[in-house]
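Listed below are the structures to be examined.
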Structure P
Amino acid sequence: MPYKILEDEATADVAFEATGKTLDELFESLCLVTNSIMADLDKIEHKTKKEISLKEKTVEKLVFNFIDEIIFLKDVEMLLFSKCNVKVKEGKDVYELKAELWGEKLDYKKHNLGVDVKAPTMHMFEVKKSGDEWKVHMILDI
């Protein structure tokens, strides 16, 4: 599993760690862990495709805004996702992200819902590359 929920780290929020050998894999893990907190991924079918494009000067800002966009799509369009394909390009002073997310509208009868994620937080937020692996530590406000 490219992510894990850190059960004992945040009492009123949800903490997680996501990993990937590449930035693409890392962002795919971020998409999956965020949605897994909100619902059972196995119950989310791939009926709807959404595309996300983001540009930021740092990986940290890109991570934060990517999570924020996933939460926005849940809040505004009631969409949950269980599959994603992400491509991140590193340019001069910019990171560009293009993502395709597949999922469906939230259905209270069908999906085993977890907690409602409101926003990413900066508390204990960290993005680092160690050896051949990227890692994000984040707490989500619920």
Structure Q
Amino acid sequence: MHGHDYAVKLQIAYHSKFFDHTLDFRIVNNLVKNIIEELDHKIILPGNSQSMKILPERRGENWHISILGKEYSFPKKDVKIIDDVEQTTCENIARFLHKKITMKLKEVDESKALSHLTVILSETEGNEVKYSSKIV
């Protein structure tokens, strides 16, 4: 386990027939902010790890984490478990963000003008990953 201060950028593409369509970036920024807050100042753990065991402690207020012979205990409120990943790599977090942001964009894009979303996630300056896919 280790930590980073991530930076997130988005690139959004439109279907060409909607070239004159406008997107209110205040809405996009707000929905992205809400998603980012799920991860902000959290210990991000993989929910599908083969080497890490995550179990609730007796009173249910903490997660007990066992990895590579070390034991940790964290308050549940300080932890975000990403269920469908084996490791919390930059690539997997970018994919997680892409999935969540795509779902929210579909809710606000009534005209179906959006065609493609790219999430750019930076761990540190100069070290970034892009996850890109069509919005279907």
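Nothing in this text is a laboratory measurement; each read-out follows from the coordinates by a stated rule. Keep in mind that this is a model prediction, so the values were computed, not measured. Cβ atoms are built from the backbone, for glycine too; each structure is taken alone.
Distance in nm of label points 7 Å out along Cα→Cβ at positions 58 and 98 computed as 4.5: which structure among P, Q? The partial results should precede the final answer.
Details: P: 2.7; Q: 4.5.
Structure Q accounts for this read-out.
Using Kirkwood radius over Cα pairs in Å, single out the structure from P, Q with the greatest value.
Q
Upon calculation of FRET efficiency 1/(1 + (r/R0)^6) of positions 82 and 114 (r between Cβ atoms, R0 = 25 Å, to 0.05) from the atomic coordinates, which of the structures P, Q produces 1.00? Can you show the working numbers first?
Numbers: P: 1.00; Q: 0.55.
So the calculation was done on P.
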